[in-house]
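A short reminder: the numbers here are calculations on the coordinates, not readings from a lab. Computed from a prediction, not measured in an experiment: that's the story for all the values here. Cβ atoms are built from the backbone, for glycine too; each structure is taken alone.
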Structure P
Amino acid sequence: MQFGYSEVCLAHDPGARHPEAPDRLRAIRERLKRKHGVEYVEADPVGVDIMEGVHDRDYLESVREFCADGGGNWDPDTTAVEETWDAVRYSAGQACWAAETALDGADGRKTPFSIGRPPGHHAVYDDAMGFCFANNVAVAAQHALDTRDVDRVAIVDWDVHHGNGTQDIFYDREDVFFASIHEEGLYPGTGQVEETGEGDGEGATMNVPMPAGTDDRDYLEAVEGPVSSALEAYDPDLLLISAGFDAHRHDPISRIRLSTEAYALLTDRFRDVAERTDAALAFVLEGGYGLDVLADSVALVHETFDGREPIEPDGDRSPDAVELLEEVADAHDLELELD
């Protein structure tokens, strides 16, 4: 794979006790040293003129001024230092690079993956939250719509937390389909099945709130069932994955029970969806706070594109998951075969 990366993103340091630390990227880089075919690209940063495609300009200027004044606590979870603004610009720029590179035809072993930070999927139109200042994947989606021959973008968020910011930005629009698979009831508390969009965007938002304790088999069933069905019906030109790795069973801040292998399986399934819909495919890093499992999981995404066959899970679907997926299918008028 090609990884969008910049040392500038390491300078955003919210403090030794903060889980969204520069060591996240260092751990990924160290793990990828053992892999063949890894390429790094430092993309150009973007400015307010690009980010205001999905954010309020006054809000962005406030973040810039906040950082220039030395930063501090924007809210109890979201902290900045003076260097944070440049990290935000580079992280959003790398997400745009990933989308553009995919649209230029990069696939297979050249599939792009932006590993910028701070992450973005909690940032709403006019505010920062949940470690996020600019919604990187939303910036990339809007930039593709504005500058490329793209009519429809799909975003799938597999981070354990609901991508409330991405949903908020595109909730009333039909040109972006957003699907989130996340832990039910976890921060920020949004992402219920009945949240399906409004106005022109009615039906273009899909939420799959998984119960705590959900494992690989049920996550895969969600992807193979309602999520894939909805994506194929939507037929996007570009598929962006908001790739958080905090649903791992050893991540310190979630209760979902995914294995490292699950990320190979998710990658494989969404690669198949992209091929069936002839969509360009790119990945954008979100969360993941257990350094070893984060690094191992990103490496396994790379290995999947490098030819490794994922190992299929054992076990049966749980009754709770089947009931949930039937509810999701009903909310989107999908016919599924769930035995």
Structure Q
Amino acid sequence: MKEKHNFKVILEAFGLDFRHYLVQDFGVGLINSTFVLKKGEATAFVLQRINTKVFPNPQLIASNWSLAHQYLKITAPNYFMPLFQKTQKGADFFVDEQGNYWRLLPFIKDSSCFETAPNIHLAKEAANAFGHFAALLSGAPLDQFNVVLPGFHDLKLRQQQFDAAVENASEQRLLIAAEQIEKLNAYRWITDFYNRNIGRLPVRIVHMDAKISNILFDSAGKKVKCIIDMDTLMPGTLLSDFGDLIRSMVCEAAEDETDVGKIVLRHEMPEIIFEGYTAALEHVLEPLEKEILPFGGPMLIYMQALRFLADYLSNDVYYPVRYQQHNLDRAWNQIIILEKLLKEPFFAKQGFIP
């Protein structure tokens, strides 16, 4: 059953007159609930309810976002980074009677967004945009940023969680997922490589959800206007953002596509994404980072497969599902992409493959 919210009270908390706005559902995100506020024919604001089951301390998000915004305002004043608007009382969020956290964002006019890259030009633009963002924040005070989600892209932790899910799963789900479990166990070398090398890489401020759908382009769909969704902005390594770029753009099929014939890799994408991302970081990248960076692709896809399958084995407690085997299908989808990715020339030549 769809939840009802008192939008009149919520809007008034941000100094808006409810009578002048129409509230509509917006977006297809799996985590937060997003709405747009329309004033006449124009869209004026984006209103979001933070999922506190995923983000138990939303204030950590706001603090990181504000800190990055302040830093870039000083060091790169021409760089456009949207910022949420405070409430009438000067708070980052409005907390309603049910304990829901609400934030208000300006709607970026004359913009367009893509779920996956429609062509190699935009793939390179997207990769370059996230690389540029990381480069601009390379001098930011690391110790002042919060870890919003501990272990979010920690493959060692995700492997342990997967193993625990296998250990505690019902016999029925273990039987149904037997082939997927066997497949993922065959790729445990990815976790081994991660464990050997992650401590050698510098920690930086990264977006950690670097997919093309988190970029707004101009209305013509050609130039980047800004990066959005800073919920996971926090300390990490460049493997995270490069890996997410690969995962979100190397295949056009949805991540729950079950028709294997449609799970096709775009062969030119890995090289294009690598070129676009590293070009923006040319004066920041350390030699070891550039050498290991391609590993981010299989790492993120393998990690996501582990997470989907662990969730299925744990009776679907994290990702929203539309049917009983939804997370199983998502995991299988990622396994197919991983198998194909490791055969691509760009990855096959890398030293991390046994």
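Comparing distance in nm of label points 7 Å out along Cα→Cβ at positions 20 and 36 across structures P, Q, the highest figure comes from P.
So if we calculate Kirkwood radius over Cα pairs in Å for every structure here (P, Q), which label has the highest result? Ranking P, Q on Kirkwood radius over Cα pairs in Å, first place is Q. Of the structures labelled P, Q, which one yields -0.44, -0.57, -1.15 when log10 I(q)/I(0) by the Debye sum over Cα atoms at q = 0.12, 0.14, 0.29 Å⁻¹, for residues 260-315 alone is computed from its coordinates? Clearly, the read-out refers to Q. Computing mean count of other Cβ atoms within 10 Å over residues 172-179 across structures P, Q gives 22.0 for structure P.
Computed over structures P, Q, mean count of other Cβ atoms within 10 Å over residues 140-147 reaches its largest value in P. Starting from the value 1.3: which structure in P, Q was distance in nm of label points 7 Å out along Cα→Cβ at positions 76 and 108 calculated from? Going through each structure in turn, the value belongs to Q. A value of -0.91, -1.01, -1.11 for log10 I(q)/I(0) by the Debye sum over Cα atoms at q = 0.18, 0.19, 0.20 Å⁻¹, for residues 132-251 alone, calculated from one of P, Q, originates in structure P.
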